[in-house]
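S.K.: These notes open a run of structures that come right after.
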Structure 1
Amino acid sequence: MGKYFGTDGFRGEANVDLDPVHAFQIGRYLGWYYGKSRKARIVIGKDTRRSSYMYENALSAGITASGADAYLLHVTTTPCVAYITRSEGFDCGVMISASHNPYYDNGIKLLNGEGEKMDDALQDAIEGYIDGKIPELPYATKEKIGCTVDFYSGRNRYIGYLASLADCPFEDRVIALDCANGSTWMIARAVFTALGAKVKVIGDRPDGVNINDKCGSTHIEQLQELVRRGHVDCGFAFDGDGDRCLAVDERGEVVNGDKIMYICAKYMKEHGQLPDNTVVTTVMSNLGLYKALDAAGIGYEKTAVGDRYVYENMKRNGHLIGGEQSGHIIFRKYARSGDGLITAIMVMQVLIRTNLPLSALAAPVTMYPQVLKNVVVTDKEATLADADVQAEAAKVEAELAGNGRVLLRKSGTEPVLRVMAEASTPELCEQSVDRIIAAMEEKGYLVEVRK
């Protein structure tokens, strides 16, 4: 991770950490970089935050000032930008969103011409330009100045693409959707209506400041209530930019990303659609998922936390499904990153084809309780490498005897270690985490344990 760009773009509080000048500079560099030998074309999407319009204008100004053309999708999802970038031959794509963060944050996500997350080398070069380490770039003049193109039709192409993925109609199904007052607020209804479903939608009244506010995949309680009182087959909750999806079964119980991966992978295997017989997870996936996959005879691989790392593993090894417990699920046959709407479509297909309720499909995955504590330490590397800390962690895991595990991982931006335990009870999780933290304290590494 760089100074500005993390694993999921340049993100921070609007006009505090990320201001319009940053957006203009990013646009300037992208327009210059891709336009060295020809007229470049860059497509831009945004979510519903008030500040997104400000960044859209600043990015467009920078892109066109460098001589490239900026195509505006307006309010749409990150997966839509990725799809349009690769399918319409754009040089790169830009999404303005802070995903599941509150409205006062915003971010700029960069995608390469294949609709994949931008490589670190180019993002590092952009950071160098922002910090004045690269000479000022030339401005385009006269007829070489770029133009801004209204490209809202791209959204309709994406909606058509999504509708084409379903291999069965959704008629006679009632589906609840929580659009988080974000990017999916128009698209989700259009897709599922086109597929024949009856839809009940909440979180579809964005006002610029209510994105993710007590709604969406990070606040799923409203969707649970809607499903429980509304005679609904199932529900789907998306995040602010539409790349996450969590489900709610017919009883109103949450079906998280781990359970979604199990449901879809098992169906794919049974129907010859999982030739590599492997699911790619992150180290934070629940032990219950691995036990269920073992029982189903499905293999798995683990990556660092972040859907970027999941996709890199899938691409490198040819795997077709992977994701995170948070709902970033990647179906590599159809997309290069998590797409909440594709995830919902895939789940619905399994539900309809098996004629089973979602609760029954998810039942084989028994989620183990988890406790995670953020521990501020004097030195992350030294703490992780300490023989006594390692020994205590190994001892705790051995005592769990295959019915639990412990995980220590470092924050990428803070002097923090995340200590997590899974076990049969919350109390045992708490005890396991506290024993490892006590070992850190005994060796003098502990500064504080954050709530």
Structure 2
Amino acid sequence: MALNPNEEFARDNVLRRAAEKARTYIEGLGERRVAPSHKDLENLANFREPFPNAPTDSMQVLEMLDSFGSPATIASTGGRYFGFVQGGTLPASLAANWLAGAWDQNAALRVMSPVAAELEEVALRWVTEALGLPQNCEGGLVTCATTANFTALVAARHALLAQAGWNVEDDGMFGAPPIRVIVGDEVHASMLKALRLAGFGKKRLVRVEVDGQGRMCANKLPPLNDRTILCVQAGNVNTGAFDPAAEICARAHEQNAWVHVDGAFGLWASVSPKYANLTAGFGHADSWATDAHKWPNVNYDSGIVLVKDGLALRSAMTMTAAYLEAGALREPMYHTPEASRRARGVELWAALKSLGREGLCSLIERTCAHAQRFAEGFQDAGFEVLNDVVINQVLVSFGSAEVTHEVIRAVQEDGTCWCGGTLWQGKSAMRVSVSSWATTQADVERSLEVILRIASKFSS
């Protein structure tokens, strides 16, 4: 039987019911477990069925999603999730997401969605202003920092090879003049993936020594030239440390090398006068990658790429076809690997509009203060904090690797909060990343009490 969507929505009030269920979920975040229970995970088996032959009523679909799906989520948008540098979702951003879902806009070309193109352009300008980057940057909205890194690296590849007289878009990489890529020893895995995708093999990278916090040692840089891409970090994913960008950029640009910044979350520290000194010099780079779904607390997914040389970005990303007529204004799809994509700029604009500079600064400083409280609590209890807590990242060891792993497992099992594990320069640690606007002092104290109680059992 053919379905008439309008009749079905009118009959079932499925949209109103979905909004009710979403509100119930959000209102319950403060008291529910952060991680699902074993029973909640077992109930996911209810989704494993053969592809249905007949249509299913939309209300029944929604009820099934909520009954078995909602309990099996990670409450990462609440106040006690401290894993993977994930932000929560600001109310304005979530509301914009609901509206944008109803709009269902294709953000490829301005003619496909004038509002998507306009909000994306405005939001990108706001981001460059907030981060203190050159206002002539061009950029795009992508899925995540991995894709943003990839996009920037491809733009860099175009620019450096064009200087050498090679058209990589026409002739590819076969026989192209070699490009040297330099990274720090604590380069993030997403950067390595982006480099592989861009054709720069992992074994061909030149690694530079780092210090005890993961900062690249500028005095250990190898010789540079005009076919060098130098990748630096604004915010190490474990320690939060920042590479010495001012010195690195100065040396690189003396030789016309390209500097790319992996600033997935750390770049946003520049919004705060208290922490802006950490980002000094990063504005002198040539390209930047960051995530809005981390510290700015935009909902997933929201990656951002910015490139000083807009022509290099457009040359690397533009695609042509007879039916794809570009207008006189900026066209979103000429700045990203994707053509058809959802209108990510709607949520990004809404989040930045709702916060403003003062609200974003407050979010940054508040989460950093929470991280400091975690560090103080661990140290007061006699446990070792492995990093200088410069922003929102804390690494703590509870003794041996075995004990630390057991504490992490037990904390996750308890469900009060969620923290992940990592290996930092040969030592196992729990990583606490405070990134959510929703985290309160009460959340921190409640989580700290549970972690220390569990840790004391294993370390006694």
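Every number here is computed from the coordinates shown, using simple stated rules; none is lab data. Everything quoted here is computed from the prediction, not taken from an experiment. Cβ atoms are built from the backbone, for glycine too; each structure is taken alone.
S.K.: Please state which of the structures 1, 2 yields 2.5 when distance in nm of label points 7 Å out along Cα→Cβ at positions 236 and 420 is computed from it. Walk me through the intermediate numbers first.
M.R.: Details: 1: 2.5; 2: 1.7.
Of the options listed, only 1 reproduces it.
S.K.: For mean projected area of the Cα convex hull in nm², which of 1, 2 scores largest? Each step should come with its number before you reach the end.
M.R.: Numbers: 1: 22.0; 2: 24.7.
Of structures 1, 2, the maximum of mean projected area of the Cα convex hull in nm² occurs in 2.
S.K.: Given a value of 24.1 for mean count of other Cβ atoms within 10 Å over residues 76-83, calculated from one of 1, 2, which structure does it belong to?
M.R.: 2
S.K.: Out of 1, 2, choose the structure whose coordinates give relative contact order in percent (Cα under 8 Å, 6 or more apart) equal to 22 when calculated. Provide the component values of the computation, followed by the final result.
M.R.: Numbers: 1: 12; 2: 22.
The correct label is 2.
S.K.: Going by mean count of other Cβ atoms within 10 Å over residues 220-227, which of structures 1, 2 comes out largest?
M.R.: Details: 1: 20.1; 2: 14.4.
Between 1, 2, the highest calculated value is found for 1.
S.K.: Supply the structure label, taken from 1, 2, corresponding to FRET efficiency 1/(1 + (r/R0)^6) of positions 36 and 188 (r between Cβ atoms, R0 = 41 Å, to 0.05) with the calculated value 0.55.
M.R.: Details: 1: 0.55; 2: 0.90.
Structure 1 accounts for this read-out.
S.K.: Thinking only about volume of the Cα convex hull per residue in Å³, for residues 140-403 alone, which of 1, 2 has the largest value? Before the final figure, lay out each step's value.
M.R.: Numbers: 1: 196; 2: 152.
Once volume of the Cα convex hull per residue in Å³, for residues 140-403 alone is worked out for each structure, 1 has the highest.
S.K.: Among the shown structures 1, 2, from which was the value 15.8 of mean count of other Cβ atoms within 10 Å over residues 148-155 calculated? Numbers along the way, then the final one.
M.R.: On the way: 1: 15.8; 2: 28.0.
Answer for the origin of the read-out: 1.
S.K.: Assuming 4.3 is distance in nm of label points 7 Å out along Cα→Cβ at positions 156 and 364 as calculated from a single structure, say which of 1, 2 it is.
M.R.: On the way: 1: 4.3; 2: 2.3.
Among 1, 2, the structure yielding 4.3 for distance in nm of label points 7 Å out along Cα→Cβ at positions 156 and 364 is 1.
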